[in-house]
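Listed next: structures, encoded as structure tokens.
Here, each number is a calculation from the coordinates, and none is a lab measurement. All of these numbers come straight from a predicted model, not from anything done at the bench. Cβ atoms are built from the backbone, for glycine too; each structure is taken alone.
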Structure I
Amino acid sequence: MKISFQFPKSLASEATRSRRRRSLMRVVPLMAVLPLAWRGTSCGQDFDFHLQNWLEVALSWRHGVLNPHWAASANYLAGEPRFVFYPPLSRFLGAALGCVLPWSWTPLVFTLLCLLGATWALHAMAREWAGDDNAALAACLYVLNPYMLFVAYERGAMAELLCAVWMPLLVLYGLRQAKAWRPLALTVAALWLTDPPAGVMGSYLLAGLVAVAAAQQRSWRLVGRAACGVALGLGMAGFWLVPAVYEQRWVQIGEAIGPLMRVEDSFLFRFVKTPAGASPDDAFAIAYHNGVLRAASWIAVVLLLATAVAAWRSWRRKSAVWLPLVAAAAAIAALQFRFSDVVWRHVPKLAFLQFPWRWLLVLAVLAAGLTALALKPEPPTRRAIALRALAALVLAGGMVAVASVYFWQVCDDEDNVAAQVQTFHDTGFEGTDEYTLKGIDLDDQAGIAPGVVDCAVPTANCGDGPVWVMNAQALQSHRDAPAATDHALQIAAHVKILRWQAEHRTVDVDSASAAYAVLRLVDYPAWRVTRDGVPVTPARTSDGWMAVPVTAGDQKIDVRWRTTPDQREGYLASLLALAAVLVGGWMEKRRGGLETPGPVS
């Protein structure tokens, strides 16, 4: 009789497997930002806008304004109410990093933090129904998907990149069977306070997932829990959301969906044709739009195919989340094509997404979740673990090469970080169409008179200066007021700048006669203007600048940002919602603690 011995394969302990999962989930995001480390900042389409926001917030913090509303460098130092409408979380994070790091390092660290957060969030979501090993691999695939790198490198959409952290958590807490209304409320608030288009997508995604899951389970409990979480989340975001909604009546918010920024211009592979006789600038803009659409369309094809394969392979797992995830993915696929135009036109606020392919951010979450379901459980052998890790690292290397070659954008001399910082302090930047006051045309005013102020620090003797005095008869009406740069209408006066900060400006004016002191500051209803302590109503020049009436003699003009009634209502809504979350949590704890979070399948 022949006796043979078989030795078991080398098994890895759970502690070893957990350590290797954590290491892999750190290394992959680090590899994904390598092009930023060796080639420098990628100046994507929206990067300048976000860098300017970070610089503005950091400056406001130094002036003691914790929640700034005014972007002082816009419109070439005349400013705009950008931060009333653009949410705070991404600009706060960028500004905080810029306060402790060189500005040239800030984009790299911001991107790395977003990718690390996205990896953790997807892992937390997927392990609810697929186990830690599969969830870790799915999380790596999530941060390496081509749309994630497209957003980080070619688009430079930093707020949308941060939303990649919140989207998996929205799916997790929306479908979790245990009581999850509090973390769901926090996630909804974070999503809206990061990026409004992502907030719209997340709200509709949650509604669809919960509706399918509730119908599947024949229970309304999930719907009630989600409705509670959404209501409290929107309430906590009220300090920004209420003013942003109310004060749209004062600006041209509709300009956000102008030509080439409309949904009908960006369905997959539906390229815009250059009209005959188009100007070189228009032809360039159309060509650039088509180039971005071509890249986004192919990325959509890749993600849609990956989602379909993952859905097919995971069907036999009989998971309770399979149908909601697949239904949401099918709806997103339909929204990419022209036949869905009627949906885009009639569903509230959906048109403000501008590009149908923005839904790929959500599709990547669904694809990763279905992939976690489709993967076989990882054998607990050292060899199997090493092979999976090696496959993930090889994929990371390949995607890094794709990002470096196809997505990374070169910075022109005027676009690099150092040049942007210098421009911020010197002449400021062009204004934003959708945050422009109604009745003002930035195209006609060339961004509101660029280049008048030619000094870094405004003073009375700084070139034309940020303040000058004009003949009173020249500003008898708001509609017929001449441009503030018409120097023939100036009169002799002595101007002394006492304070010139983003949201508080004080000027001493000694005028020989009654006149108007024209401030290089865009007029806005939230400004409170006083002259020697007495409130006055300013006029407005034809290019939107504030003109404060002054009398003969010496007087002090004080202009500061005031808290308007809609802003107070927003703060009240946030406080009430936060109190409800805290009280609700305390009551649950008193009744015996929270339910133990369990898997959704």
Structure II
Amino acid sequence: MRFRQIKYLFLLLLLLTACNNFKSALRRHNHLSDSEKLLITSTFIEATRLRLIGDVENATRLYNSIIEQDKMHDASLYELARLKTASGETNEAIELLKTAIKVDPQNIWYKLAYADAFEKIGKHKEAADLYYALRIKHPEKLELYEYEAQCYVNNNEFQKAINVYDQLELLTGTTEQIGINKYYIYQNWRKPDKAMNEIQKLADKFPENSQYALALIEYYMRTGKAWLALNYINSALKNDPENALAHAYLADYYHISGNDSSAKKEIFHIMNSELIGIDEKISLFMDIYRVGNVYGDTTVIYPMLDTLVKIHYNEARAWAMYADFLNSKNREDEALMMWKKSLEYDKSVYTIWNLVMDIFYKNQQYDSLLKYSAEASDLFPEQSSAWFYLGVAQYYAELYPKAELSLELSLDLPMSKSDKKNTAMYFLAKSYLKNGKNSKSDAMFEKLIKADSDNLNAKNDYAYSLALRNENLDKAKTLIEEVLGKNNNKVEYQHTYGLVLFRLEQYDNSVNAYLKAIDLAGNDCNGALLEHYADALYFKGENSEALKFWIKARDLGGTGKFIDKKIVDKKYYE
């Protein structure tokens, strides 16, 4: 009992102290001198100026200096509370606003800031009570209803929020904003039927806004009530005869009703209309594209696309859409034509450049690849694949110094696909070789083989390069034997093996390897292979045979610089 008495006395003491502090501060406020009032006013003006220009730190300092002089300066308490709320010091803001409201209990702005602060710390019920009290006192301020309702929504008290909007609706009648807000409340409340009732009210009240009718149409079509959708489809088309979505829904309605011929007419109406934008047409076509046909008729797709590019001839997206569809049907050559057409009208989409270059690359159309990759790398210098394709094209165009630079740049930039990175390293190693940079080539081949140990072409070319230079033959032999262990039926691999054995002075084995390569090559045998075969024959002592194949090699072309001297002198030179 005694403890409760002490506790009561302690609380009473705190209350009396707070009351005395307030009265003391109020007396100080009421007895400020004129000079003190003038200084406070000028300081307040300066603090507010600093707040408006974003100097929060100094504004806060000045507001605090005012409150030190006059704890009841409500305007400073309010402005400082706003700054505190913005910086997340909401509890401090609430205390400041409590005092400001005590000084001026009629100031609505103080009370609005007070309610807002409670919202910030998640006390939505308390904030709602404050907004309710304000709207009772200020019935002309209709926004207070919305503030209160939103507090209930945030507190998951959906029925209370609806009740507030119903009261507001009695004052204003049905408005779009109220209807939309109630729609979202019902949606969050998971009451779709009631949500759509709100949309229906809006559609009936505002028939000129076709969005409400379209929302209802979508709902009825989705829930299997197509017959209810028809009136709203007609309403939407009455207000907007070229509304693409309404025509699309009408097409679906006809299809559901078993009238596919009318359904297709609606879709063609959309594609033929010059008043309907391409974005809407593409959106519609994407739906059809995902299904793969128009109500089971795949033949309709192509006339639709023909119409699309006819009506929107200068639109890159129309051509790109056609290309995408053709590509999905494995009609790559036709797709390529369409993508190229798209690039004529819009060069800003790198994805299309990449698709075009990739087709040229896969089809070994290096002249075209050189043209497009040169332009793509100029437009998109940050794209590694553009430099990759350019480097490869330059290599095949025998522009080896340029190829080297392009491929180096492609590897310096982020590259998403490891296979392209490996291929770039491969062509860079070969470019270094063509530019006489043997050590850099060897280092790049080593790096590539470490990254891709199953790259047979890299191992073969590296071994061939070493054998051709007569360097590190043990390494060359190991590499080519690894290659042949996995594939011994390729001309290039047997050719390299023959050259390595030749350098190791194993001429019989070298001749056998060359003969296998020649047999594999058939009519596609090249001069370099026949020249090397003849060289091995010469060292076996079969000089007449060697001469015969040196002559054949010269006729085919691609031989070394000593071929004529070999033929004239009937002797091997290097």
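Figure out for me which of the structures I, II the number 22 belongs to, where percent of Cα pairs over 47 Å apart was derived from the coordinates.
Values: I: 22; II: 55.
This value belongs to structure I.
If we compute relative contact order in percent (Cα under 8 Å, 6 or more apart) for structures I, II, which one ends up with the highest value?
Numbers: I: 20; II: 3.
Top value of relative contact order in percent (Cα under 8 Å, 6 or more apart) goes to structure I.
Of the structures labelled I, II, one was used to calculate P(r) over Cα pairs in 5 Å bins from 0, in percent, for residues 228-283 alone, giving 4, 13, 13, 13, 14, 12, 12, 9, 5, 4, 1. Name it. Let's see the in-between values first.
On the way: I: 4, 13, 13, 13, 14, 12, 12, 9, 5, 4, 1; II: 5, 22, 29, 27, 15, 3.
Comparing all candidates, it corresponds to I.
Please compute distance in nm of label points 7 Å out along Cα→Cβ at positions 108 and 492 for structures I, II and give me the label with the greatest value. Each step should come with its number before you reach the end.
On the way: I: 5.9; II: 8.3.
Across I, II, distance in nm of label points 7 Å out along Cα→Cβ at positions 108 and 492 peaks for II.
Using FRET efficiency 1/(1 + (r/R0)^6) of positions 44 and 436 (r between Cβ atoms, R0 = 30 Å, to 0.05), single out the structure from I, II with the greatest value.
Numbers: I: 0.80; II: 0.00.
Evaluating FRET efficiency 1/(1 + (r/R0)^6) of positions 44 and 436 (r between Cβ atoms, R0 = 30 Å, to 0.05) on every structure, the highest lands on I.
Have a look at I, II and say which one yields -16500 for helix-only ellipticity at 222 nm (-39500 (n - 2.57) for each DSSP H run of 4 or more, over all residues; to 500), as calculated.
Numbers: I: -16500; II: -25000.
Here the read-out was taken from I.
Looking at structures I, II, which one was FRET efficiency 1/(1 + (r/R0)^6) of positions 316 and 356 (r between Cβ atoms, R0 = 35 Å, to 0.05) calculated from, given that it came out as 0.65? Could the numbers behind the result be given before it?
Values: I: 0.65; II: 1.00.
This figure was derived from I.
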